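Q: Each structure below appears as structure tokens.
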Structure I
Amino acid sequence: MAVAPIKTRALQLALDRDLFTRLSTPTSAATLAGELQLSPAHAALWLELLWSMQVLSRTAADPCEYMTSALAERYFRTGSDHSCAQAWHYRAGFLAAIADQLPHFVEHGRPTAPLPAASGGAGTWAQAAQVQIGQEQRAISVPLAMSLLERHQVLSPGMRFLDLGGGPGWLAIELARRCNDASGVVFDLPDTVAVAASNIAACHLQQRVSVVAGDLDQDDIGEDYNLIWCSSVLHFLRDPARAVARIQQALRPGGSLFIVHAESSGLPEHDLRVLPFYLPMRLRGNYLPGPGQLQQLLQLAGFKHVQHEVVQGFPMAPLTLYRGIA
């Protein structure tokens, strides 16, 4: 655990130097050091560390040459359609700033100064939705969500769907693209759905996908949906149980709710990956469900045939997928 800051800083330096574009072809440490005016010996150690982190590959020659790995080519190279470089910077910077405040939280129950914005320096949450969160949705979250929905066989032509807390709207866009004549709604905070509306219009889907601005704790979310997707929203609500009950009422009979959410399992091997990432939200009083709590919320709200599974592959931490049928 103590080495985590070293690995974070090594990757930050690689992104700052646009290393993954530079190493599109095999390059020796000495050559790279000359191009970037680095210490050759220390640049070699840095590249070796990045190789161990699987963001570089290397040849068997002596001296070896390094090049961008398939992982980094997809997610970190400038210009990649799946680049998450800005999203990674956002997450790393935000978590580091919160970590600096941890002693004062523990000792006094509050930070020494105002906490960084949730956008991690982007200026506003809407800007984060447009850039960093948008990157994560397009590259990781949407493909994974679509594969889960396809496996559960809930996608159909003409269906009506709701993406609660849909941020920049990329899941709703993909649902409309995949399902002929489907229509849907993205529900989120006002500044954020403005970003979604812009993305929907850019994809020429505004006739089929609309946006609704509101507060899930109190505002109407519509009705008569076949499918509702709700990802990592309950953390921020004053009354998650009431929200889940309202979601149940918004579904058609037989319609499905999919909640994708982090939760504490009570098992250290699982919680080691969940609790550090969600500590900043919990320090500020946000909700992290405990073992069995989401299952109970869905059952109390009247959902039938509640199923759940832990899903790996979402950004930062494993999430649990719950499906309930109205």
Structure II
Amino acid sequence: MTCNQRESVGIMTKPKVGIIGLGAIGFEMLKEFHANPDVEIGAVCDANGERARQVAHEFNIPAAYTAYADLLADPAIESVYIGVPPVYHCEIAVAAFAANKHVLCEKPLANSVGETVQMVEAAGKAGKIHAMNFPLNYTTPVREFARLVDEGYLGELRRVEITLQFPDWPRAWQQNDWIGKREQGGFVRETAPHLLQMIQRVFKELPELQYKHTEYPDDPELCERGIVAHFQMKNGALVILRGGSHTAGEQKVELMAFGTKGVLALTNWDDLYGAQGSEPMTLLTSGGEYAQELISQFAAAMRGEPAELYDFTVGHQVQQLLEELLD
């Protein structure tokens, strides 16, 4: 975790944020920003001008743009949320820092490690707040997972298992022209960063990749269909990642951690199960709301207050591991 702060400006005003990208994820985040009492949406931007104008009208937002440069030139906008496809993250973030804006960016941070380096450097040069939308950090199950690990619930960590299983990819709610393509889509790029960063948050390190086998379809434009990867933690604990799509069975996203005393499992993002010794697994807590807390933390940082934010350096570190998996 890295916290960004700025100097207090004295008068407490709601910072105005610009929303760039109104696809499935971007629109959901716009609704969360709209509901949050700590910020105000000052503008939206989408390449589809009709979409941008319709959303601005629906949510009573004063400005709608089709070019992100026009939004960044708006003096009323203090910060931006970047919700466009990953291939555009670097270009927009670097321009936002040059325009003296704070940035909250979707994951993955960019489409390559080279781009994440540019983004980290631009953020540092600008001295602006930079944060990632790594939502699991703000959910009750993951915070409880981390608390239990810190209190010794697992004992010595022996193994971590990550499962990413999707009968269909893209998912029904996330149909677009890039999420199923190899260039910037795929279930590994879209979902694995959440769980890899969770390992970093809970166990204070990212594991080192030892072996990987990635299965691709014959069509060179389509994303991966399967993956098996082995990593190792500094204490020798093995991290196993298995994933696949277009296979029978229910969708399942899970991170299980096995220790000498106990086991914990985050299942399908929202449910935390645990057991110690030979006891059966039981549900410990459930619930996945995160966005309001993330936005409030981002607003706190803009007010110059301490904040729990996971910045572009964290995003860069996860990107390095992600690129090794998909190379």
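Just so it is clear, none of the values below were taken in a lab; they were calculated from the coordinates. Note that the structure is predicted; figures quoted are calculated from it, not measured. Cβ atoms are built from the backbone, for glycine too; each structure is taken alone.
Q: Looking at relative contact order in percent (Cα under 8 Å, 6 or more apart), point out which structure of I, II has the largest value. Let's see the in-between values first.
A: Details: I: 11; II: 23.
Structure II comes out on top.
Q: One of I, II was used to compute P(r) over Cα pairs in 10 Å bins from 0, in percent, for residues 91-170 alone, and the answer was 15, 33, 25, 18, 8, 1. Which one was it? Don't skip to the end; give the middle numbers.
A: Values: I: 15, 33, 25, 18, 8, 1; II: 15, 29, 25, 26, 5.
The structure behind it is I.
Q: If you don't mind, there's one more thing I want to ask. Taking 45, 27, 20 as the value of Cα extents along the principal axes in Å, for residues 131-194 alone derived from one of the structures shown (I, II), identify that structure.
A: II
Q: Next question, about the same structure. Comparing I, II, where is FRET efficiency 1/(1 + (r/R0)^6) of positions 51 and 107 (r between Cβ atoms, R0 = 35 Å, to 0.05) highest? Intermediate results must be reported in sequence, preceding the final value.
A: On the way: I: 0.30; II: 0.95.
Across I, II, FRET efficiency 1/(1 + (r/R0)^6) of positions 51 and 107 (r between Cβ atoms, R0 = 35 Å, to 0.05) peaks for II.
Q: The value -10000 for helix-only ellipticity at 222 nm (-39500 (n - 2.57) for each DSSP H run of 4 or more, over all residues; to 500) was derived from one model only; which of I, II is it?
A: On the way: I: -13500; II: -10000.
This value belongs to structure II.
Q: Here is a further query. As an exercise: volume of the Cα convex hull per residue in Å³, calculated from one structure in I, II, equals 137. Which structure is it?
A: Working: I: 160; II: 137.
Corresponding structure: II.
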